[in-house]
Structures are given as structure tokens and as C-alpha cells.
Structure 1
Amino acid sequence: MLRSLTALALVLSAPAVAQTAPAAPAKSVALSPEQAALRAHVAYLASDAMKGREAGTPEYDKAAAYVADQMKALGVQPAGDDGGYLQKVPLVSYKLTDKGSMKMGDTALTFGEDYLPSANPTRAAMTISAPVVFVGYGVVAPELNRDDYAGVDVKGKIVAVMAGAPASMASEIRAHYGSGATKALAAEKNGAVGIVTLETPTLAKVRPFERGAENWDHARMTWAKADGSPDVTAPSVTSAGALSMAGAEKLFAGSGTTYAAVAAAAEAGQPVKPLALKTTLSAASNTAISQVASSNVVGIIPGSDPAIGKQVVVLSAHLDHVGVGKAVDGDTIYNGAMDNAVGIASMLEVARRFKDSGEKPRRSVMLLAVTAEEKGLVGADYFANNPTVPKETLVANVNLDMPIITFAFEDVVAFGADRSTLGPLVRAAAEKMGVGYSPDPMPEQGFFTRSDHYRFVQQGIPAVFLWPGVKGPGKAAFDDFLKNHYHKPSDEVTLPINWQAGVRFVEANYAIAREIANADERPAWNKGDFFGVLYNGYGAK
């Protein structure tokens, strides 16, 4: 009862919006107007009434309507479909209907202990059976003179790849090569018909296998093409699923070595040769596939400069969270306050600062609240491939995702900034705020490829993903959130949020957005930058 009353109070404290928000009560005397405005957005979006804002639900649609109304109130012009704020995003939802099966030869493996199945968006019933070839991390990186497929024929076979990528790689390049999509593309290019991912000792510590077993039947999503077919990275390669350290050990039986020895050597940076294993892997699973409708929310502050005013700087944040799920201490609503109501609130408050300044930006500034980030950056990918403005006008992206603001941060981390001319702007903003600038503190997590800015990077657009850093109390705050609140019902506005830190984060993002929008030169990739060259970005070549 107390929890329900608290949730109701949070809903009532949101800004007044005709469609969804009731009248606001007396504002808290403890907060400044800037802090109160930030908190009001978060309290509304992360209230129990929003039921975790899962993409494709009525509650997500209510959250989208709220954001659209806030944009309108802030004088942000609509930039969605048909003169409105919403961009329709056709989604394909796919979900395992059973735990599937997997065996090596005649030996059946155990769900949750040895293997986890994969859902398939292209067909309801998936079966695959083929010989297995181990190809290390499955990395093909010509610029690094690395080819984990060298000297082995995988045509018509299933490749077994270690999760992640070599620790010797720079963190952001490592994140790219460690992504499942990049590995699937490499497998497809080499003629493999399937792929199975192997747990590593590091991954076992960071994201234990049993955690995946808890979420085996969660729905996944991709976006639908014009013909209704799902957008799939490597359609000719079937994902057979994943193997735990124990399951991978069984895969290596009879090979003359152990998986533990091979994985330890690879993680120590030693060369690991591909190996044709002495078994056939067979996997099967069944998937329910359905069409789902959702929307991105898109608004724009038009640029004032006649020469560069049509160039667009995109401020993005994901609006969705993971919805309603398994009860934890009796709570089934995964509110998503920090992830990512704070990001959406910050974006809206950046828009307020543009409005209150009375000075229009030279370039246009777009506000983009995307759907289905939690399903694999899907809404951002749809927008990046189907923008509501001419694609060539998109020149930069600043992404806001899960800023941890339970502490007074002393530094900032800007994923991707030093790859382009955005880097000096971020550093300058940090210096003006009197905070430090730090490199990626958790490269093993692969955050560079795990948030919406990466979808812009893949279209050749320079992007930056800004977080409060981990100096001073920061590391303890990050560790606590990731361990105790990330994707859990406890991620709600009752956390000990430091609203003044939130205001400082808004100010940092506003300063960055203003600098990018007003700079004389268009944002450009550094010449020869890996991602700029890979995705044919402006300035890289």
C-alpha cells in the first residue's frame, strides 16, 4: 500500500499534460526549479502507471505522447511523420516458445547449464545440424592483420566463436569486433551456415550464464522492411545459441585440448589457431513471430544560419525500458528511472535551455526519443536508415543513455568522442564545468556498441555517448547500480538521486550541443579513423 501511494504521488508530481498527466501538486521546497523540472519528468516516466514503458505497449505510447507534448510546450517543432512528432516504427517481435534442444553427436546438453537457445525472426521452427569449427573470437580485421578464419574451411559448417574480442584491441574497436552482428557477418562471408557463441572466463564473471537462463523467453525485436520481412544482419547464418564454459568443454571433447586451456590462452593474448572439432552440433528451437507497432518521437529546433542551418545535430535518448517481468521482492514493474527516464528528461531540459537562451542554434538541433533500444537499438537503427529529414543533413549525434546521477560526478566519459572533431568540444565543455575527462573505464562491457549512438556511427555520422565518470565516488555508484538496480524493479525514482548532479549533466550536454551546433566547421571524423573509414564517414578519408 505504501509503495502504491508513493507511485501515485510520483505520477501526480509530473508536469501537467492534457493527454496523460493530472494536475501537479505543490512543488518540493527542497529542490531548485531546474532540479524539480528534471525530477518531474523522471517521476512521471518511471511511475508504476507506465509499467516499464516496453516498446509496443499502450504505456509506451502514453510515454511517447508525453514527450511529444513536452516538445510542443518547449517550442520544439514536429519532425516526425505527416507533420507530427511521431515516426511510426514497424517492429517484428520474436520470442522463444520452448527451451529448444541442443546435442553434440548423440549427447544431449542441459538447458541453462550447458546451452541457451536462440530465437529466430525469420522462421518459426529452426533446426540446424553440422560439423563444428572453432575459430577463436571469430574476428576478421584486415587493418590489424588478424584473420581468425585463416587456414580453415568453414563452408557449410557451424563456427564456434568466443564471446567478446581480444583485450589488446582499443576499447571501441574491441566493442565493434566483439559484437554478435560483426561476428555473424564474418561467418557469412566465410560460408558458414551457423554460429554458436562460447562463454569466456571473463564473461562468466561479468554476466554469468545463469542470468541469461533467467531471461531465455524474453521477446526480442527487429524492424520490418517495406515488404514486411525482418531486418537481419546475416540472414544466411543461423544462430544455434550459446554454450557455457561447461557446455564448451563438452564441445571440445576428443579434440586433444580443453576449452578452458584454449580460452585462458586467448584471454592472455596468446595466438589461438582455428580447430575443426570432433563433433556435429545439432540445435532446434521454436519461435513465435508477430508484428508490433511503436513510434520514435522526433522534434527539431531549426537552425538560424542560412549556410549551415539545414545541417542537423541529433540529440538522442531511448524512451523504452523492459516493461513488466519477474517479481523481485514482490515488485514486477521495471520502472527504468535511470535507464532511461533520466536520459529523456535530460534531453527535454536541454531543449528548455535552448528556448530560455533566446538564441537559436546555427545548425538545427533534433530531439529524438527512440523506441526498442532495449531490444537491440532497433528504433535508432530504423531512424538512421529511414530518417525523417534528408540523411545527408545529419552531421552529428549526442546520445544520452542511463547517466548514473546518484553522486556528484568529478569527471565525464565520452564514448567515441576522440574519434572525431567532437572530442575537443566535449573536453572544452568538461573543462568549463571544472570536471575531468576519462577514457572508457569498462572496455569489457562493450558499451560503445550497446547504445543508440552506434546506429548513427554505422551510417558514417560522428557520434558521442556521454556519461558521468567513475572518479571519486563514481566507481562505487556505477558498481552499485549495475549490480543491484540495472534492469531490475528497483531502478525507480526512489533511488538516492542527486538532482543537482542531474542538472550539471544537463548543462554539460547543453554546452556540447550548443558548441556543435554553432561551430564554423561541420563535425568530421579524424582522418584515417577506424569507424570513419569503415562506414565511409565525412572527413575520414
Structure 2
Amino acid sequence: MTIADGKASFLQVSRPRPRPSVGSVSSSQVKSRVYVAMAAFVAVYLMIGGRLVQLGQMDSTSNPIVATAADAVAASRPDLLDRNGEILATDIKTASLYAEPRRILDVDEALDGLTRALPDLDPLVVRRRLESRAGFVWLKRELSPREVDAVHGLGLPGIGFLTEKQRFYPGGPTAGHIVGSVNVDNQGLAGVEKFIDGEWLGDLQTLGFTADRSLEPVRLSIDLRAQHAVRDELVKAMERYRAIAAVGIVLDAKTGEVIAMASLPDYDPNDRSQALEKDRLNRATGGVFEMGSVFKAFTTAMALDSGRVTINDSFDATRPIRAAGRTISDFHGKNRILSVPEIFIYSSNIGTAKMMLATGVPQQQEFLERIGLTTRLETELPENARPLLPPRWNELAAMTISFGHGLSITPMQTAVSAAAMINGGKLLQPTFFPRSMDEAQATAKQVISPDVSRAMRYLFRLNVLSGSGRRAEVPGYLVGGKTGTAEKIENGVYVDDKRRNSFLSAFPMDDPRYVVLTVIDEPKPEREGIAATAGLNAAPVTGAIIRRIAPMLGVMPRFGQGGETIEISY
């Protein structure tokens, strides 16, 4: 209150309002604030949890480099089947270990864990890769399930697995040289595997048409049952005769299809490192050898086909032949005049050389070229060796070639040319894929007359009945063949205690369907006091093979049909 001019008046003084106390805040306001805080915490934790889930479930192939690697290892290969549909090669899934070095948090921790889980890893190599800061590096391919579990349990960031295709060969080494093998990237290295890559599969893989898709199986001409039987008999022969190597071939004489082919020592394509060992080469198509006296079959056919020699002719084998300072003699000479059939069944070097001389050196060269023995034989397998021809094809060279020395060819060439000798005279290109008789005849080349072929069937059969091939006889199957015992060369000189024995055969000789060639390298005598010639080892091994495979191939035995006759005409 103030007094002015004697009058009293009242002034209103404004005072600040007191602040409300906490206790005066409404409960609804408190609740709203709590809900906001809770929502904020939940949002933060959801973001963290979501990121963790994202990281845990993130597809490693979101990395373009990893995606490229994933596409590469997903490439498929077609199954390889035998002629009856049995699987020779197929793809299976396997895991391979990789790293993304840029995502690795602790190299030392990763290195320690990986080398403990996978002791075969090289720590220095792994460290170098982990420290490379690259986008993608392989650490190990084709892990076992146990190894995958061991690495997976480490929980290392930046370490992952890619599922890729691994080639698997159920039969192991049974048909190893035929199917071949692949590298760690599923690319063909040898055999049919390499062939199909070069023909069409490689192009499809390059274009990306083989990723994660099944391909039509590829069927081969091989009969897995016969293949097993051939290989099994060769394994037993190597043990029995203590040989260092062996070859076996079964060829369809009417179509040129390879039904079986084994070369020992072989390798298991599931262990591709074995293929690098030099002793495991494919001797059937990739090795060239002097085939010895089996070559006399070609010389005899040449002489008969020339018209200058007939099957009724005879040649004097009384004394050895001297030529250019060399002596040509017989192993077990009869020392008398021999007829052409006798020259064949007694395997006379002298008589064979004189048949060649009666024909002529130029004719020999032309004939051997005609039947494919002087040029490289082409097959689907990449491993095809070129023949070794004499440096000078003079008269002496021609005489030694006539009985299987001085010219080296592959066993497959021998079998293919032999088929033409007994199938009516038609040379067929061999194949590891199915081929019908019509397809074969469309490309066949007539190299000798049907009459000469008929005479050769007679001589082949006669040799098993009365000559050096008696131990190849299989009752009911009319087996025919020719033995060959070739001395090996060491330091440029033939040695008489190391031989490569062979038996070239066919059955049934009245209408031959299959050619069977067996080669045994450096066989030893089965027991002390006996020789180690082809008639004592290669011939009985061939007989054992025929006995097993003939029923499989649908050739049934025939008994009780009276005396045997094989028609020949001149």
C-alpha cells in the first residue's frame, strides 16, 4: 500500500509461481517417458541383433570374387558309363576351404586354428595367403567331412566353404587308363576325360552352361565285366611270372569297338598323383615295342595277298640266312624245307624272311602302311604313340621286320591290324565309343582279300591246334592265335634273358568276333628248368581271359559238332 495526495491506494505486486514438485507430475507422463526409453533400447538391440543375423546368414558369394569361384567349381561333368550302363565316372559334392583375407580379424588366431584342424597345411603358405589382403584365396580343396567339421567348429570370420564337384571313379584302377583323370578343377587330364573336354565339354564350361546342371551321360564301348576280367588275369600273370608289366586288349573285330584295355602297372584315377609315376604309363596306346613273332601274321598275309606266295608253297629253312654281316636263324629250327603253314606254326624266322624276300621290300613298306603300322594310330585317347621305323629300310631291315624286330608299334596297332587279317580283310578305325556294324562298314577299308583273310583264320586256328599256341585253347570256342617272343634291347644290343612275350588271338575262328592281345613284359620261368617263352605264359593267360569273357560277351561254346574245318579257297 502507498499514500499519495492523502489517499491510500493498493498496488498489486506479481510474484513468481512456485515450481511444481516431482511428486506433482502425472502418472501418464511418467509412463510415456518410460515407453520411449524402452522403445529406444529395443530399437538399438533389434538393429544389433538384425546385423548379427545378417552377418551370420550372409551368403559368402555376395563377394563378387567368391561368386566367381563358386561358379567355377560348380561346373558339372557328364557321367561316363560302360556299354551296359555301369558307372565308370561320376560327380560327387565335396567342400573346399577358402579365406577372404580382408575379413579376417586376427591372422595369428586363424592360422593357429586352421593348422590344428588341418595338420597337413603348410603354416608359411597359409600365413602368406591370409596376410595377402586379397579378396579370395583357396586354403585347401576337397576336404573330408571330418575336416569340414573341425574347421567349422573354429568359428573363424573370413573363413568359409564352397561346395564343388569332385570326380569319383567307382571302379578305381579297373579302367583307369581308359577313363583317364581330371585335375582339382574338374578339367580332364588324360583318357576319355580329356577327349570330351577337347570335343565339346570345355566349350560349354567356358560359356557357363555346365554350372549346377546335370549333363547327358556319355556311354563308352567298354564292357566293365570284361575289363575287370582282363585286368584280373593280368594281375595274376604278373605275380605268377614275376613280370614288370603287362597289357591286355579285347577288340570287336567287326565294329572296331574296344571292349577292354588294361595296362599294368596302372593307377587309380581317384588318386591323380599316381598318374605322374613313369611306370604307370598307358603301354597299350602310348608305348611302342618290337612285337616279335606275332608280326609274322602280317608278313604271311602280305605274301599271300601279293599273289607271289600261295599257302601251298614251301621255303628252305635248312640253314640260317647271312645278310650284311648278320645271321638270321630259328629258335627251334626244323632244319628242313617248310610249307607256309609249317613256317607259321613253327614260327620260323628263316621261312618268314624268305616269304618277305619273295614279295619284295617295296611291297612290304606299302603293305605295312596300308594296314596302318607305319603311321600314328588315332584313337579318342590322347595317349597315342608314333611307330619307330628303321632309319634305313634296306633288305636287312626288311628281313628283321618280317619277324617282328626293327619296327616298334603300339599293342593297340597290333590288335587293330590283326582284326583286318581275320575279319574278311577290312581295316577298322578303333573306337572307345559304341559303334554299330553299319557305321563300321561305312568307314571300313579293304586291305587284304577275303580269301587271304580266310587263309589267315585257318593258320591262326592251326597254330592253337598244333603249334606254339596250344596252351591258349579253350574248349568250345575255336581259339586261334600267334605267339611272339621278342628279346629286349639294352644299350643297343639284344639280350637273351629279357623278353617281351605276346599272344595275338581271335575267337571263334570260323566267324571271328573278338581279337584278344596279351603282352607280358620280362616274364620269368614259372618254375626252374623250363623256358619263359610266349607259348608258356602269354598263351595260357590269353586262354584264361577268353574263358572268362566269352560268355559275358554272348559267345556261347559249341561242343560235339564233329571235326573242325575252316574253309579256304585258292
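We did not get these values from a lab; they are worked out from the coordinates using the rules stated. Remember, predicted model here, so these are calculated numbers, not experimental data. Cβ atoms are built from the backbone, for glycine too; each structure is taken alone.
Quick check: 13 is what I get for relative contact order in percent (Cα under 8 Å, 6 or more apart), calculated from one of 1, 2. Which structure matches?
The structure behind it is 2.
When FRET efficiency 1/(1 + (r/R0)^6) of positions 180 and 452 (r between Cβ atoms, R0 = 35 Å, to 0.05) is compared over structures 1, 2, which one is greatest?
Once FRET efficiency 1/(1 + (r/R0)^6) of positions 180 and 452 (r between Cβ atoms, R0 = 35 Å, to 0.05) is worked out for each structure, 1 has the highest.
Which structure, out of 1, 2, was semi-axes √(5λ) of the Cα gyration tensor in Å derived from, given a value of 83, 23, 20?
Structure 2 accounts for this read-out.
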